[in-house]
Structure P
Amino acid sequence: MHVAALRIELHIPQSTSLKAKRSVVRHLVESSKRRFGVSACEVDHQDRHQRAVLGFSVVAASPTLAGQVLDQAERFVWSHPEIEVVESSRHWLELDG
């Protein structure tokens with residue numbers, strides 16, 4: 001079993017309110033869950049209307065598959081011209097046995 005996580009920090013320059021930001025974040029999170037089978041949610045900056053940090057995680061049979069799924073989710077986020085990706089990082093959970 002291989003577990004990987006992706007953290008993406010976003011800047012949403014056109015967002016003028018928390019309601020507008022939530023609409024963008026909701027689209028990214030729900031679409032990623034549906035399309036790629038990842039777990040996803042907003043994990044930081046919930047109170048800032050132009051910033052968001054999204055977290056994605058996947059459990060897969062191989063590290064290659066886990067990486068491919070996170071690649072797809074990351075490309076999906078990057079494909080939205082209304083947002084700017086500030087930072088992206090991956091983390092792997094080491095499991096014994």
Structure Q
Amino acid sequence: MADAYVVDVTPRANADLQSISADVALRISKKMRELAQDPRPRGDTIKRLQGLATPTLRLRIGDYRAVFRVQNDVVRVLRIVHRSQLDRTLEDLF
């Protein structure tokens with residue numbers, strides 16, 4: 001089955017991914033590929049972030065969070081951060 005969405009990883013998110021251990025980065029990469037099939041899966045792993053002008057979502061992957069936006073048929077991954085850094089990252093991002 002063809003992917004319904006294109007996953008676009010920003011250079012900053014790619015740098016975040018490179019700084020994470022290989023086994024965790026592999027798991028995160030797999031989850032991001034799954035976003036190409038359904039960027040808004042059911043369950044508690046996806047959450048819409050409140051208080052932002054542009055609809056922004058976060059995907060929970062263990063202790064890490066992938067922050068992304070869905071526009072038309074593109075899933076744009078903005079950052080991949082440890083959960084303890086999420087609030088600070090959001091302040092820097094917007």
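If we compute mean count of other Cβ atoms within 10 Å over residues 43-50 for structures P, Q, which one ends up with the highest value?
Sorting by mean count of other Cβ atoms within 10 Å over residues 43-50 in descending order puts P first.
If helix-only ellipticity at 222 nm (-39500 (n - 2.57) for each DSSP H run of 4 or more, over all residues; to 500) is calculated from each of P, Q, which structure is the one that comes out at -9500? Please list the in-between numbers first.
Details: P: -12000; Q: -9500.
Working through the options, I get structure Q.
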**Report entry** Which of P, Q yields 0.85 [FRET efficiency 1/(1 + (r/R0)^6) of positions 11 and 59 (r between Cβ atoms, R0 = 25 Å, to 0.05), calculated]
**Finding:** Q
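Out of P, Q, which structure matches 12.4, 38 when Rg and Dmax of the Cα atoms in Å is calculated?
Q
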Requested in this report: Check the numbers for distance in nm of label points 7 Å out along Cα→Cβ at positions 35 and 67 across P, Q and tell me which is largest.
Outcome: P
Report summary line: Working back from 47 (relative contact order in percent (Cα under 8 Å, 6 or more apart), computed), options P, Q, answer is structure P
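Where a number appears in this text, it was derived from the coordinates with a stated rule and is not lab data. Every value quoted in this text rests on a predicted model; they were computed, and no experiment measured them. Cβ atoms are built from the backbone, for glycine too; each structure is taken alone.
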